[in-house]
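Nothing in this text is a laboratory measurement; each read-out follows from the coordinates by a stated rule. Here the structure is a predicted model, which is why all the values come from computation and not from measurement. Cβ atoms are built from the backbone, for glycine too; each structure is taken alone.
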Structure I
Amino acid sequence: MKTKSKFAAAGLGIAAVALAFALPTQSQAQDGDLAIGRTLEGELTTGDSVDGDKQYYDEFRLRADPGAQVSLLLSSDDFDTELRIAMPDGTTLSNDDDHVASETTNSRLDIVMPAEGVVRVRARSFRAAATGSYQLGAVSTDSLAIEADAPEAASIGIGQTREGELAESDYQNARGRHVDYYEFEGTAGQRLDLHLNSRGFDTVLALEGADGFVVRNDDDATAGEQTLNSRVVATLPEAGTYRILVTSYGTGETGAYTLATAINRNGDADTEQTAGNAEPLQFGQAITAELGKDDDTLATGEYLQRYSFEGHRGQPVTIDLSSEDFDTYLILRSPGGEQEDIDDTGDSLNSRYERVLAEDGLYTVTATSYAPGATGAFRLALSEGTTRIPAEPEARQVFAITVGIADYGGNSSNLTNTDTDAAKLYRKLEELGVLHEESILLTNQDASIDEFRTAFRRVAAQAGPDDIFLFFFSGHGNQIEDATDTGELDRRDETLVFADGEELTDDELARMFAEVHAGTAMIVLDSCFSGGFERDVITRPGMMGLFSSEEDLTSLVASEFSAGGYLARFFSDAVGGQADDNGDHNVTAGELVSYIRYRFREQCNGRNCIEAETGDAQRNHQELVVQRGSVQVDDILVVLPEQYGVVRGTR
């Protein structure tokens with residue numbers, strides 16, 4: 001069974017999001033020309049043209065300069081929109097739900113105008129025969145860019161003290177830490193002593209100037225005791241404007257603080273400089289150098305050499321530091337001042353940094369030794385990509401069977417939007433350009449159990465070791481007694497209910513998946529009691545499963561999202577790009593799972609999630625069941641294309 005949702009999460013609604021831009025002029029839409037900088041008010045009616053999928057549509061010509069980057073946006077409060085663009089070369093671009101904004105039924109397509117300077121734009125509905133008013137606009141893509149620049153800095157004079165507070169409403173940097181900024185005019189050779197104290201959070205203090213000058217401190221080592229307060233002692237290299245950054249060591253920390261500025265009159269040594277005097281390092285470059293007694297040292301006596309490179313958010317990077325003469329130690333500081341220390345890698349005394357960068361800007365690499373005073377030759381290499389995430393990964397083909405049943409034809413109670421769940425996911429994979437042409441969509445009365453079995457065998461037989469095989473189901477689930485199955489602790493088999501009323505057991509589905517030879521096999525079930533499939537189906541390497549509820553609990557319809565189920569909606573949003581947390585244009589298995597869990601927990605009220613019940617009417621709350629098996633967190637499932645919205649063929 002699949003239960004209708006009776007409890008909507010507080011503060012959430014499905015009202016269509018307004019167009020995310022301000023356009024100067026509006027006019028009534030009729031088939032004709034569409035111009036950049038204008039929004040049209042239109043309406044789909046029963047008198048409009050109808051395409052092959054029985055959707056009404058209006059069509060327009062968009063003219064713009066060749067090479068211009070243009071965004072088309074379609075929104076409606078009356079129907080679920082779909083936007084299509086026909087390019088002169090015959091390529092069709094399509095978008096159902098805006099991939100930039102989650103949980104919306106509005107549509108967006110970003111294009112580069114072709115040499116001909118004209119494309120055809122079709123405003124239509126996702127569902128057949130839907131009508132209502134809509135807004136269609138064209139705007140420069142650059143104008144939609146979200147500005148994440150830091151706010152203006154408050155002024156402060158040397159010798160002054162400021163009482164401040166990091167608050168939830170403050171600006172957050174790329175690492176999710178709240179930041180307050182202060183600014184002052186300094187003179188060349190001026191020696192400053194800055195203190196940051198707080199009882200509310202672990203402090204971090206940084207001083208920035210021109211030409212990459214950065215001095216940063218986490219815990220004040222000069223305090224004579226263990227402390228979470230920070231101190232920066234610095235000599236200004238030149239006259240000019242300097243900026244003080246007040247932030248926290250932990251993500252999202254808040255609280256009151258005191259920032260004190262003074263002249264350093266005690267002759268205390270300067271805090272180690274984060275950047276500056278660093279030799280540029282290029283991607284693909286390997287440097288051979290030597291630590292010696294003429295080099296700078298850390299405060300603890302280790303010789304060091306500094307290098308810097310320009311990186312960008314989402315860029316996978318590997319830095320290798322090796323030596324046959326000493327035990328290496330690698331320090332990386334990000335543009336925001338975060339520090340990561342890497343000592344030994346594996347069984348060696350060499351050091352390796354492998355990460356996806358979290359922000360844009362200048363990174364500083366410090367090559368040093370583990371022991372004070374160590375000298376000798378070393379090799380430092382910088383490259384794009386990591387062991388598991390290449391710089392330019394190839395998209396894997398998805399062989400998918402997506403099943404959604406809302407109309408059970410009297411064989412079971414009807415559901416709402418479960419057919420749409422399957423259709424939307426199928427379209428999303430098409431838009432991403434990863435859906436193999438042999439994939440199959442089965443909805444409503446086409447989704448009989450025999451049709452499914454035939455489709456499964458046909459599609460699964462073609463998926464190879466480099467491919468992904470995906471089975472998605474949104475519909476009724478059930479439990480049936482099976483006293484002979486010793487593998488079921490409750491002596492019940494879980495089933496999926498197909499449109500003809502026939503049920504597929506977890507045991508049979510396990511046998512079907514045993515014949516799948518794809519490199520990665522995924523099962524996503526949004527149905528009551530679906531968690532019971534996990535024990536039977538996820539039995540070999542390369543398999544992962546996402547299930548909407550535990551094996552004895554119902555799954556509810558996500559009516560506030562116009563979706564048949566919460567897992568179905570969040571999974572579609574995740575693979576469409578919302579799960580790309582680090583901005584590298586890839587969705588990994590770890591990111592997928594983290595995003596879906598996060599979105600599901602947002603529906604919870606305190607400790608209680610969506611209300612559900614067992615087959616025996618015991619009350620509890622719906623929880624996801626996730627089994628990643630041997631699929632590793634950095635395994636790439638989806639490579640997001642630059643040209644989002646490419647679909648097969650034209651219409």
Structure II
Amino acid sequence: MAIASKSIALTIIFLLVTCVSSQRETKFLNHGFLGANLLTFGSSKIHPSGLLELTNTSMRQMGQAFHGFPMALLNSNSSVSFSTSFVFAITPGPGAPGHGLAFVISPSMDFTGAFPSNYLGLFNTSNNGNSLNRILAVEFDTVQAVELNDIDDNHVGIDLNGVVSVESAPAAYFDDREAKNVSLKLASGKPIRVWIEYNATEMMLNVTLAPLDRSKPNSPLLSRRMNLSGIFSEENYIGFSGASGTVTSAHLVLGWSFSIEGKASEFDITKLPSIPDPPPPSSPPPNPPVLAKKSSNNTKIIIIFAVLGIFGLIILIFLGVFVFRRREIFTRGPRKFSYQTISSATGGFESTKLLGERNSGSFYKGQLAPTEIIAVKRVTCATRQQKTTLIAEIDAISRIRQRNLVNLLGYSSKGNEIYLVYEYVPNGSLDRFLFSNDRPVLTWSERFCIIKGIASALQYLHGEGQRPLIHGNVKASNVLLDEELNSRLGDYGQGSRHSTTGHVAPELVETGKVTRDTDVFAFGVLMMEIVCGRKAIEPTKPPEEISLVNWVLQGFKNGDLLQRCDARINKEELVAREVLLVLKTGLLCANRSAEGRPMIKKVVQYLDGIESLPRDDCFFSGV
């Protein structure tokens with residue numbers, strides 16, 4: 001009955017909003033919320049002072065508050081820029097604080113079925129992570145949920161369609177005077193100011209924090225490149241959601257400023273409502289009366305129990321250390337899945353689950369749980385030694401975690417087959433975007449971002465991980481794209497596997513040994529493929545265009561290098577300086593001499609603009 005009433009109320013609100021859509025706002029400033037155009041749901045309420053309370057310190061509450069009119073954040077299928085700033089405070093209950101609040105952009109204000117606690121009143125176990133949610137949230141989380149990959153119990157995260165953050169960091173603000181981040185406790189009861197800004201042109205979302213008495217820091221806490229055109233719609237509701245669980249906090253919002261295509265207005269902090277004092281801690285019960293005299297028998301009993309208690313405590317400590325050490329030994333290394341689990345997750349490796357086939361194995365989509373989708377690589381080992389070697393390498397690569405690498409979750413084995421379990425990356429491989437017409441054409445900014453992501457992954461593998469790893473198979477089909485078209489390099493660290501024709505460095509043909517230099521060569525060719533939208537070798541082309549590297553080099557010699565760019569890219573979106581930078585860097589990497597190629601660290605510096613490219617005549621030498 002309550003759910004039906006809420007649905008009717010939301011329908012009425014929607015009709016009223018539709019009727020006044022011509023009055024849609026593009027900016028507002030609220031010092032407190034008395035008389036503000038705000039709709040409250042659940043446990044949220046507005047105090048007489050104007051203070052917005054999402055939850056009080058009662059258990060398992062959730063409350064939302066949304067601006068009364070929708071905001072149009074999509075224009076001709078492209079997202080628009082926005083800027084918002086607000087002041088919040090989290091006052092913990094009698095115990096540990098929980099669970100947090102979030103700034104929300106959603107296509108709907110109806111969160112019927114959402115859970116409190118870790119789900120922040122926005123999602124539940126069945127829809128968490130569902131792309132149909134189309135929800136962007138910035139969470140201020142005060143409880144660490146290990147199962148949701150929370151980094152700690154005091155962090156800020158950017159969430160898409162669920163509460164597993166795509167980017168997060170411990171709560172802090174940048175001190176411009178000391179040029180360093182200073183930790184900030186979210187549940188301190190003190191007001192904290194937040195700036196959330198999205199630049200639609202650069203597709204960059206920045207989140208910045210600071211105490212209320214500080215000006216906006218120069219450096220954001222979180223900065224994430226995101227294409228939000230698939231998230232936003234022409235009718236977006238913006239607001240806040242807070243939730244508590246078995247641990248509680250009062251989640252409060254003091255003021256809110258918002259603007260489309262412009263900077264959010266500044267606050268006058270003297271006009272903000274004050275935060276009520278937290279309730280005083282309950283006084284301890286009076287001490288029981290002390291007996292004037294105690295018999296000697298009672299004293300002996302107390303001594304005996306005290307001695308026994310000490311011995312018991314010592315035994316428990318030793319048992320605890322033993323169990324911890326044993327658990328640490330047995331949980332170290334990659335997760336081992338049973339074959340039955342993997343077979344069941346992939347439907348017995350049925351053909352409809354097949355994602356693709358490579359020389360090194362076949363990939364299948366699987367589902368371990370309602371919200372845990374995986375990709376399984378099925379590898380057939382020719383010899384027992386090959387299987388033993390691969391399992392040994394799995395131990396090393398399972399420890400690797402970097403944002404532009406596909407994470408290996410674990411493995412399974414049966415007979416002469418190994419099943420590598422990876423996280424699932426939804427948009428599939430890069431080659432389908434470059435060399436076929438069944439995917440949208442990548443814009444230049446997306447391609448440049450993809451290239452820089454691959455370079456970052458290779459830099460990590462070559463020198464920033466626990467031990468250097470050679471990829472050995474850098475090519476478009478081994479680059480996956482996530483929901484925001486960020487690049488994720490996969491299929492790494494699995495022995496000496498040669499790249500396909502066109503990506504093979506000359507010395508690799510002679511020695512058969514993959515090195516950092518052969519990876520750099522392959523990456524140079526891949527950069528040119530991404531810019532030009534064609535494969536490294538295309539036999540059907542005219543003789544002078546069969547080899548992509550030679551074709552790009554001729555373009556450089558003739559002074560028409562920009563003409564080598566993929567003709568499908570909108571020319572108005574091209575940034576000539578970046579296109580030339582990538583193609584020239586690709587030529588440097590594709591030098592026939594290993595000594596003439598830059599290290600991947602130097603390549604990253606070129607692409608980031610930290611280092612300048614060498615003089616032009618270097619591009620003719622050895623290519």
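Quick notes on this structure:
- Entry that produces -8000 once helix-only ellipticity at 222 nm (-39500 (n - 2.57) for each DSSP H run of 4 or more, over all residues; to 500) is calculated, selected from I, II: II
- Highest-scoring label, criterion being FRET efficiency 1/(1 + (r/R0)^6) of positions 315 and 603 (r between Cβ atoms, R0 = 35 Å, to 0.05), among I, II: I
- When semi-axes √(5λ) of the Cα gyration tensor in Å is computed for each of I, II, the one that comes out at 49, 36, 23 is II.
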